[in-house]
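FYI, it's all coordinate maths here, none of it is from the lab. Because the structure is predicted, anything quoted here is derived from the model rather than measured. Cβ atoms are built from the backbone, for glycine too; each structure is taken alone.
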Structure I
């Protein structure tokens, strides 16, 4: 039985306006892809599978991996600065609970505000939390993608399959060509 209900947007500050999306590259060929994983089980494995697919199917050249130490806290300033300096695009995830979904959306918006295209991946059970954070940040309707819940108990084959299924939306969100085709 639950003893308390936790608000995943608690502590977030209301943004003064909508975050403008960073300009998208036409494609991912030769690009450096950042992966910002949280501490949820299988988040890093899911993002690694996405990176493998982006390299083999879309020509991504390099990967920068970073891991947040807390699912609920915003991306640390130094980690954000590293991703902004080193990456052409960033994949954030995996939001597989209410708090981490809200935090992932906040991280995606922080990357966008810093000029780096980002795609946030959340499991479909937590769209309410993700949408609430987008509204709180002044960006209602922020485009993130969903994968079926849950991600945590998947085996290696299940992770690869989920990444493969999410790939078209990931590419579509990160690129101008993909966005036009989507």
Structure II
């Protein structure tokens, strides 16, 4: 994807403008910065971890960064190219709630089978708790990952089949203020 170029091609620009919520001039600026920071045109897992560490210096963000990396790396090649990066950034910062819920579901659905199990949700929430460290004081009914997941999973698994479908996840998330707040955490940042 134009690894040696400091500008996107006309075709790439048109495609990304269509797929994201960025203006063409913004896309060119983001691309220029991406290539400056990652001259080979891709971002690997270790570089991604370093970025997360900058934002969460008081906890261990590596495990959570790995889960997010999996969602960014759409083609599962172990690298995030500019297209994957900017589409994910657009969703997280400028996407509609529906887009963000779909993206977040993919994060929690670790094995990508179309459902979130209790164990998958626990993995993500444990990684989140490690990442924020002592930065956040939680209420007693959510002060451990297990308590938080039990509360969320019980609320979301409405048909009690031991797994949460995309529709159950969306409905449950819409009824949980903390999830909606988290979805909008990056809105308007870029």
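Worth a mention:
- Ranking I, II by mean projected area of the Cα convex hull in nm², the structure that comes out highest: II
- Which entry (I, II) yields the derived value -13500 for helix-only ellipticity at 222 nm (-39500 (n - 2.57) for each DSSP H run of 4 or more, over all residues; to 500): I
- Between structures I, II, the calculation of relative contact order in percent (Cα under 8 Å, 6 or more apart) yields its largest number for I.
- Look at distance in nm of label points 7 Å out along Cα→Cβ at positions 120 and 168 for each of I, II: the largest one is in I.
- Which of I, II yields 33, 24, 15 [Cα extents along the principal axes in Å, for residues 32-103 alone, calculated]: I
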